[in-house]
Structure I
Amino acid sequence: MAYRLPGLVSIPSDGETRTFTIKELELPSKLTRFAIPRVDTRTHMTAKIVNASEYTLLPGKASVYVDGTFTSTMNMFLVSPDETFNCPLGLDQAIRIVYHPRESKASKSGFYTKTSNTLVSQRVTVHNTRLRSVPELNIIDQIPVAEDSQIAVTLKKPALALPSQDPVNQIEPIVRVEEGVSACWYDAEDSGNIAALGKDGKLKWVCSVPAQQKVNLVLQWEVSVPSEATILGL
């Protein structure tokens, strides 16, 4: 790979490692903040970047800075012009997330055939401590998925329906939870397969969090089983 350098450069032949700026590029990007609080309550940042330059970006170790502060290193792969790549930007320490203890409430229904119902609630509190708003924060969670025909798991909150199985009129279901908060099923692999959404129980909230404000999220589902059955972990 050969590059044309601006001007003349003298590099001492003393065996020491030298660095030289070939070009400063301003590339279009989209910043994403996300957290999976049932695993890790920290908020991660990543950028999807388009190499809109004429240069091929070479593979190697790269240093990542956010607002002039070093955050991490990453292993770059070869990126051709017009190709898109992801760049991890480290953690957003200004966002604090609390994953509250899970609550459950049991009941029974049915006259001849008794059914045991357990309503499970999971609360998540997001606190933006910075002096400016966060326009988009993705909070990812998951409800159980029944693998036994006797067990039914029904999502209560947010009120998301499974996508239509009509191959012609497939629309990704999105619900407005409150002002600045919406919810949808989560496509972890970004496959674009709308029909598969919700099959693994994964969903996400997309939140706009005002400066120094809190947002409270509620995930609620009901598990129904025959009364003689026993399920552990509820």
Structure II
Amino acid sequence: MWYVVNPPAISLDDYAEVGIWCSMPAALTSRGVPRGRYPRLHVHLRDEINGSKVLDHDFDALTLTFDPAKGLFGATPIDRVHLTPPVAKEFVLALERGDALTCFNCVSCGSPHLDLGEFVRRPHVKHLCGNCGRDSTWTRGHPSVSNPLKPLHDSYSAGWRYVDVIRTLNIDDYPEAEFALWASTPAVVWTANRPQERGIHVHLTHKGGRIDDTFGEVIYRGRRLDRTDLLSTMVQNTRDD
């Protein structure tokens, strides 16, 4: 376990477009399946709609600030969320699975409740607060999973759509190319008013040229790659210990 002291702060209201993802290891590269690593947070910031990225970087943790008047957490005047890779990973995988997520506050201290690990995959009615340590919050009759990223995602993903792309890439057409492949995953925050793309994301370098795009069909060694299999490999190679 480690801590990030004074993580970089990003104001979600200061940029024309913000995209934040959980960065997991590639599923496949030109050198085979890469070694596992811890998840990180990948950030795109743009000052203009559809403009050039002013930031394209990975972080170990972030503080996301926003206007407290939005009331994302009820009457609690919270104006920031501390985002860590384990929380982002659980959240995007829940979105990928189509799980029903919610967010509620501890009845004792008012802090938004966070479920991690096995509690994400097992909706439950009794909840132990990670802030005050009390277990007095019950969702009687409604087993649930809570994640404070849920209201943040809903409020700052106005263009929330996740569409399958139809572009095709045959890596066999690029002999001796260096490449890395990921299954695309939903963003934690996506403020752009255009859909996110679901498919296989490719970084490929060949004879001085570079491809950095998402494709609906990727062929490698004569075989059509399966996005679900790639995502499973990424998750298996993402260290949690």
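I, II: which one has distance in nm of label points 7 Å out along Cα→Cβ at positions 15 and 119, as calculated, at 7.6? Value 7.6 for distance in nm of label points 7 Å out along Cα→Cβ at positions 15 and 119 corresponds to I out of I, II. Largest in distance in nm of label points 7 Å out along Cα→Cβ at positions 143 and 207 among the labelled structures I, II is structure II. Here the criterion is FRET efficiency 1/(1 + (r/R0)^6) of positions 127 and 151 (r between Cβ atoms, R0 = 41 Å, to 0.05), and among I, II the highest value is seen for II. From which structure (I, II) was P(r) over Cα pairs in 5 Å bins from 0, in percent calculated, if the value obtained is 1, 6, 12, 16, 18, 17, 13, 8, 5, 3, 1, 1, 0? Here the read-out was taken from II. Calculating mean count of other Cβ atoms within 10 Å over residues 47-54 for structures I, II picks out I as the one with the greatest value. If you line up I, II by FRET efficiency 1/(1 + (r/R0)^6) of positions 23 and 79 (r between Cβ atoms, R0 = 25 Å, to 0.05), the top spot, with the largest value, goes to I. I, II: which one has helix-only ellipticity at 222 nm (-39500 (n - 2.57) for each DSSP H run of 4 or more, over all residues; to 500), as calculated, at -4000? The value was obtained from structure II.
Read-outs: derived from the displayed coordinates by stated rules, not from any lab. The shown structure was predicted, so the numbers you read here are calculated from the model rather than taken from an experiment. Cβ atoms are built from the backbone, for glycine too; each structure is taken alone.
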